[in-house]
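K.L.:
For reference, the structures are reproduced in the following blocks.
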Structure I
Amino acid sequence: MMDVQNFAKQVIDNVERVIIGKRTTIELVIVAMLCEGHVLLEDVPGSGKTMLARSIATSLGISFKRIQCTPDLMPNDVTGVSIFNQKSNEFEFRPGPVFTHILLADEINRATPRAQSSLLEAMQEQQVTVDGTTRDLPRPFLVLATQNPIEYEGTFPLPEAQLDRFLMRVSLGYPAAPEERQILINLWREHPIGRLEKVVDGLQLPKLQEQVWNVHVDETLQEYIVALAGATRSSNELALGISPRGSLALFKASQALAAVRGRTHVIPDDIKYLAPITLTHRLIAKPEVELRGRNTKTILQEILENTHLNLGGVEH
């Protein structure tokens, strides 16, 4: 069976044919899939969020569906509905778009809280309950949700419980000038997504996830993750610190990142690199702190700088 590093490299190399210059972001989405986690892509329109999701699904050869979130979106539009069949005299379930391997929830903050909540069970339990019947979702299952960080009119900000279901929040960002020129060349006549092909078997992911759990995390690094979480909970500037789910997200993501980069053990830099990506969106700053121009990103950065890692009696 293919190892995690080789699997990730083939997918990333293939997706980069469409998404130019965003190797780090592509790697993070693969890390999330290996953790059975979900990703919130927060970026301006036109930055390639939809193409990223489609490219990964195509590279893995697995199913992909898209929901355009709007204020009139209903929970049944996501999960599915039971319809009475007059011929068989029975109710038949028609599955919604959530029954797929990769689900793109585009502009998720434009859906009402009721519609947003229809994804909670799917994201946490990999199942949905409709009309009292619970149905399992296919594996692997990844939700890629997008939202525009600039436009707030007509939106419904994601509640803390929903944000906590996302393993990480990432941004594609604007391309550098040479990368943008390459995009223009690539899109001159046809979109490269049309020529993209499957390079790995995405159905191998559950077995690859088992490899990830075997990545070693030293006790000192486990203590470091717990210390970071504790520091957010005791911070005078934060109204909400990291939950145990947040600590587990950082732990699992660091294992997956180590495996993707070809290591059998986690190193401190894995945790320091992933902490802002997996933890910032789970924090809430106090209102008076925000009025002073401070935000959760800068507060977490200071916590990282002030929380020391003890390796063999030597602080780092």
Structure II
Amino acid sequence: MIADSAKKLRENIQKVIVGKNDVINMALAAMLCEGHILFEDVPGIGKTTLARALSISLGCSFQRIQFTPDLLPSDVTGINWFNQKTQSFEYREGPVMSQVVLGDEINRATPRTQSALLESMQERQVTVDGVTRPTPRPFLVLATQNPIELEGTFPLPEAQLDRFLLCLQVGYPDQEEEEEILLRFGAGDPLQDLKPVSTPQEVMQMIESRREIRIEDSVRKYVLDITRATRSRAEVELGASPRASIGLYQTSQAWAAIQGRDYVIPDDVKKMASQVLTHRLIISPQAQLRGRDPSELITDIVSEVPVPVEK
């Protein structure tokens, strides 16, 4: 059921996005976990387009926030305003009260505005003037940022990075894919004609079905061994949190479901490890001077941790 629905969503997204099967499947895996995605890559390769195509395909309510240095927290969460006709305060919803929220160039906002997303991302609720309101379900934050341009940006704090389930890089297309992009977008904007192929109710059913994917004790221990290994490396100042362990566990279930299985194998864990863990690590200055980066460390850890075998 999940595999069929994921195929339908992927094919719909690929009416806009050329290729990128793995990236689209990763995004769908995050959706199955009701987790948030940070698209981090250079400008102009389709980060925002992919996020928009995903939101349209899901058939969920959608709001886009263009993050800028002068954006205020109330521009995200909403405000209470005084209605002179009724002589009472009324809540005006902010864009975060949508099922899918696209935060474009999130690192351009000040830390105070970035933190306005923290409660909604983790608790799936928004508090304005002491009143707490739940966000609609499903609730997904899709954020983009450019890692190259540093002027006028505010790096995301570790607490907020940890709330993103996956950090994805779209990457440049190959020559054939880029030629197809020219042909497709030269004839118009395919986003304008994209239609939903799912509903919020179907998405919630898929999320519940993902929870039933079996994961054996040995594979669960394998998940823990990988995340705990990030905390004992001399090159790592801050390792993966227990939230990262949960994320790797859940996304492994989701990846298995997308592949049409009702059980998790170690290869599912390997597949998701880099996207779940890399953005959560802080490596030491000495390791940085040696040219090491978090993705290389995750690759090393995955290759070193013993893989469970059937007995």
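K.L.:
Here FRET efficiency 1/(1 + (r/R0)^6) of positions 172 and 252 (r between Cβ atoms, R0 = 25 Å, to 0.05) was calculated and came to 0.65; which of the structures I, II was it taken from?
P.N.:
Among I, II, the structure yielding 0.65 for FRET efficiency 1/(1 + (r/R0)^6) of positions 172 and 252 (r between Cβ atoms, R0 = 25 Å, to 0.05) is I.
K.L.:
Work out which structure the value 0.25 belongs to, where FRET efficiency 1/(1 + (r/R0)^6) of positions 20 and 236 (r between Cβ atoms, R0 = 25 Å, to 0.05) was derived from one of I, II.
P.N.:
Derived from the structure labelled II.
K.L.:
In terms of FRET efficiency 1/(1 + (r/R0)^6) of positions 132 and 188 (r between Cβ atoms, R0 = 41 Å, to 0.05), which of structures I, II is highest?
P.N.:
The structure with the largest value is II.
K.L.:
So if we calculate distance in nm of label points 7 Å out along Cα→Cβ at positions 12 and 228 for every structure here (I, II), which label has the highest result?
P.N.:
Across I, II, distance in nm of label points 7 Å out along Cα→Cβ at positions 12 and 228 peaks for II.
Every number here is computed from the coordinates shown, using simple stated rules; none is lab data. All of these numbers come straight from a predicted model, not from anything done at the bench. Cβ atoms are built from the backbone, for glycine too; each structure is taken alone.
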